[in-house]
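Each structure below appears as structure tokens.
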Structure P
Amino acid sequence: MQGRLIRLGLAAAGTLMWCSVAAAQDQPPAPSAAAPTSDAPASDGLPDSATAGPPPATAPEPPPPPELAVPKPTPSEAISAGKLILEVRPRYEFVDQAGIAKNANAYTVRTRLGWETGDFRGFKALIEMEDVRAVGGQKYNSTVNGRTTYPVVGDPPVTELNRAQLSWTPSANFSAVVGRQRINLDDQRFIGAAAWRQDEQTFDAVRLDGSYGRLKATYIYLDKINRVFGEKLDWDSDSHAFNATYALAEPLKLQGFLYALNFKQSPANSTVTYGVRATGQMWVSLVKLAYAGSYAHQRDYRSNPGTFGLDYWSGEVAGTFDIYTLKANYEVLGGDGVRGFGTPLATLHAFQGWADVFLTTPTKGIKDANLSLTVRPRLKAKYLYNLEFFGRYNDFHTDVGSAGLGHEWDLQASAAINPKLTALVKLADYHGPALGPASRTKVWVGFEYKL
């Protein structure tokens, strides 16, 4: 390859030298400058039309040298031109839960190591391993270690293939991804990677994305769900996901979606959900307003032994002024007294409070009214910047009967230490009713390094 590049460079230099010599040889001689005589007027530099002859003919410029074709990379060059994936996330989680004598103290470290190739004719490949270790023993209930005398911290030790995918992007309007992959749809209310947990949720799937003008569409076939509880609790799947979004303008985007989920190991979570969503944002003076609203209906599907029909709807509005963002949200997951509206593939930690009390919707459903404030100070030091402070209050009631289900405060502070290292401190404090879910307090301290 180096010899070929040297030959191409010598050929280009020779071509340029030939062009320069040819241009110098063909250049017409410059006219001699003569001093004006006493009986001749001084020359103004312009030819006299009555006596001047035609201008000397100029030689045509030589054609430019042909452009040198850039050689396309070979598969081995595309692999070597890729990038290393390296992430390390140590974290401490503390849980104090009413009714459980021992407190959970979980020291865990998640490490990811992988490689993503460069582009080869629109194709890219990616492989990534993930390892979760408990440091100092498992003084918590990981849901698979049998230590039920401790509160739950859903981070079991595991070493597994996190992602292994092949992507193809032949144009800006179409892409396909095949293999074990990370999937986050919209706000992750129905399908997401659950990235808060140390063992990320990934999907063995085929994903197709296309766009035409203002229309965007996604279809996904889900073959296996690699859940956050380790390989022992993964689900075999025969599921389909589809959504389409049409952007009328920035203030209004409309979406329709359908998620037909069927799980071998969890037939009770086999459902079909279809609905609509509207989002948008706009400026009102110095305030940026954003809103979102969703409605969905869910019923039993395929291997589900039950028969039901449940509704979901949510609405939120947010206003951002300077460094402040205030958001109000109201969400309802219906229930019929036997079961509640389910979202088993969602990033559940992001909804209904960080204490994770309502990962499974109560049989009478749940109504969550919450108000949050985000502040991003402009303080910037050498090893402390991109500060963000977040606070939220949630008030919970059942959908059927509107009985109280408690309330929760969530607080978080995060910052960047350098471009590759971030830190956070986080708190969730849930207070349950006398005959409802147990009160609990959770605290996290963590760091995350990304190469």
Structure Q
Amino acid sequence: MKRFSVRLFALGLALGALGAAAVLAAGAYAGTPRTHASSHPGAARHTRTQESGQPVIDWNQLLLSIVNTPGAQSANIQPTRNFAIVQAAIYDAVNAVDRTHEPYLISVRAPRDASETAAADAAAHTTLVGLYPAQQNNIDAEYTSELAKVPNGPAKDQGVRLGDQVATDLLAIRTTDGSNLTPPPFVPGTAPGDYQLTPPNFPTPVFTTWGQVTPFVLDRGDQFRPAAPPALTSSTTRTAEQTEIGKFWNPPIQNFWNQIAAEIATAQHSDLPTAARLFASLNLSIADSAIAFYDAKYTYQLWRPVTAIRLADTDGNPNTTADPTWLPLAGNTAADPSYPGAHSTISAAGADVLASFYGDDQHFSLTSPVLPGVTRSFTSFSAAAQEAGLSRIYAGQHTRLDHNSGVLLGNDVAGFVLHNALLPAHDSSGN
């Protein structure tokens, strides 16, 4: 795993200046090879008071609230990136004290008696303020509330300094990941099968170069690029339940999987190191899944169902019939090419990560902000992932080809993350 090491931490946390840290980090970020492993087991922990995983869940809930606030999330930055940064910083800060697993990127030798909770709080606060400065008042209020739960003293102070420095360094490293580059104007194709701007609002694609953003764990965005899509067939009918499913899963899919993780981690009484590792693994996988599916989407630039159905008489396929006024269930179509499906990719990755921690067979229920009063219940992560992926077919946003390729892509990305990041340390002392 690529790693940035800060060794000046113990006995006072006297870390070097950020400018030097960022220079060292950039080199380590680009050139250190990863370690491959075949399993992701737990590791023996240093004897210390078990701290609750609730702070990780609380901070993730605040982030969900921020991204759901109109105008808070930059329109040209994928929120999956920000989830990964926040949760990776929390993980590295907590793990610097816990030392049972390898760091994600920032390797620090923290005092054993530093407060893991204070470290998590400070890491979350610093990353969130860096990513959402306009939300600082709300973030500061949450920070005050969370830190008040930690007893005052040297352990708390050490944890705060640790979390702040880890987060500062990680934010500095990600400033050069290519996420803030302005893409060139997008020119859609005109041949049958080419992606075209979609009616009725004809939105301009935004994330045309997101597949070139530096991944968090993957070696590159096209590492698991699916094969080119074959010819399409289509259906424009659905049942009443399929209509409900299509509406239910319409909001950003990463939000659902973070909500599922919070529910299960709470039910399982996951401790702080486990919760930190869970949410980091989940959001690193989701962020890299987004990079991977955008790479594929703009490599193949396959038209959306609304275009395929309206122009079916031009596709050379006798099994398709044109409907020039057809629209998807939500009316508008997501502003990017169809193949592979984002919901399917992220859901497959999310289900794999959660199953690696708790096993697939977990009972849970979900609500959706777009269907108040409707609750859908599941007996496994894989069942929820399957429904989430199929929902985009029912909603008229995707085809079965998009779904199937997305599932395989999500499986590949999550498998790589789970086998190459946040692995157990060589021994309980972290050596």
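Bear in mind that the values in this text are calculations on the coordinates, not laboratory data. A quick note: this is a predicted structure, and the numbers were derived from the prediction, not measured. Cβ atoms are built from the backbone, for glycine too; each structure is taken alone.
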Looking at structures P, Q, which one was distance in nm of label points 7 Å out along Cα→Cβ at positions 197 and 293 calculated from, given that it came out as 3.4?
P
Comparing distance in nm of label points 7 Å out along Cα→Cβ at positions 93 and 149 across P, Q, which is largest?
P
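A value of 22.1, 75 was computed for Rg and Dmax of the Cα atoms in Å; which of P, Q is the source structure?
Numbers: P: 32.8, 122; Q: 22.1, 75.
Comparing all candidates, it corresponds to Q.
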For distance in nm of label points 7 Å out along Cα→Cβ at positions 173 and 389, which of the structures P, Q scores highest?
P
Structure responsible for -2500, with helix-only ellipticity at 222 nm (-39500 (n - 2.57) for each DSSP H run of 4 or more, over all residues; to 500) calculated and labels P, Q on offer
P
Structure responsible for 9, with relative contact order in percent (Cα under 8 Å, 6 or more apart) calculated and labels P, Q on offer:
P
Out of P, Q, which structure matches 4.5 when distance in nm of label points 7 Å out along Cα→Cβ at positions 157 and 181 is calculated?
Q
